[in-house]
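Colleague: What follows is a group of structures, each given as C-alpha cells.
Values in this text are rule-based calculations from the coordinates and carry no lab data. These numbers were taken from a predicted model, which means no experiment stands behind them.
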Structure 1
Amino acid sequence: IGDRSVTGLVARDQMVGPWQIPVADVAVTAASFDTYHGEAMALGERTPVALINHAASARLAVAEALTNIAASDIGSLKRIKLSANWMSPAGHPGEDAGLYEAVKAIGEELCPDLDLAIPVGKDSMSMKT
C-alpha cells in the first residue's frame, strides 16, 4: 500500500481524481525531501483468468505489474522485487494443482528467465467459502 501523503514524500499515489479511485498504474514516493530517489509500487492481478488457466493467470499478473511499473523511471528490471500473494480455495477440486501450476509458472520459469526475484509474499489459502 502506497503512502497516502502522511509523510509529504508522495510524488504519485495510487488514487486518482475527485473520488480517489485506485487506478494509477504506479505509486511513487521520494526517499527524502532532498533527493530524486525513491520507491515505485505497482500491482498486477488476473484472477478471472485462473478460472481457465492458473499458470497463464500468474504470468499475466507479473506482466501487468511490470508494464504498470514501467510508468516510473526504474532503469533496469534487476531493480524490481516482487511480492506474491498466493490465493487459492485450497481443497477444492483442481485448485491445489492449479496453485502449483501458477507458482511453478512464475517461480521456476518466468521470473528466473527475466532475472526477477520474489523475496516476499503471503498465502491466502483459506479463501474458500
Structure 2
Amino acid sequence: MHPPVRERSFWLVQLMVVLWAIIHISIDMHGGLDNRYFPYGIPIDLLLIPVGYAALYYGLSGSAATTLWAILLWTPDLLLDHDKGHYHQDLVQLAVVAVVALFVGLEIERAHLERARAEAAEAERRA
C-alpha cells in the first residue's frame, strides 16, 4: 500500500494542498481577513477536498499521504507568533482532516476489497 506517486493526478491533488497552505499562511502573516466576508479557518477546511479526492481515487494510501503532506506544509503556520497565527484552531482542524482521511480511506479500501472478492467469486462461479 503505497501512494500513487507515478500518477499525474495524484500530484495535481498535492499541488492543491500546496496552494491552500500558501493561501493560509499568507492570510495569517498579513493580518488575516475580515471574518465577515471570509469565515475563519476556511483554508484548512478546504483541505477536505484534496484529502477526500485522494481517498476516493487512491484509498487509504492516497488520503494518508495527502494528509501528512498537508500537516508538513502547515508546520510553518503553526509556528507563527500568537498575534499572527491561531495554532490551537489549526491543530484541531488538522486533526479533523486526519480523522476524515483515515475513515474515508479505510472505507474505500474496504469497498475495493469487497469488490475484488465479489469479482473473484463471480469468476470462480463462471469457471
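Colleague: If semi-axes √(5λ) of the Cα gyration tensor in Å computes to 37, 13, 11, which of 1, 2 did it come from?
Modeller: 2
Colleague: Given a value of -7000 for helix-only ellipticity at 222 nm (-39500 (n - 2.57) for each DSSP H run of 4 or more, over all residues; to 500), calculated from one of 1, 2, which structure does it belong to?
Modeller: 1
Colleague: Work out which structure the value 27, 12, 5 belongs to, where semi-axes √(5λ) of the Cα gyration tensor in Å, for residues 27-74 alone was derived from one of 1, 2.
Modeller: It traces back to 2.
Colleague: Of structures 1, 2, which gives 30 when relative contact order in percent (Cα under 8 Å, 6 or more apart) is computed from the coordinates?
Modeller: So the calculation was done on 2.
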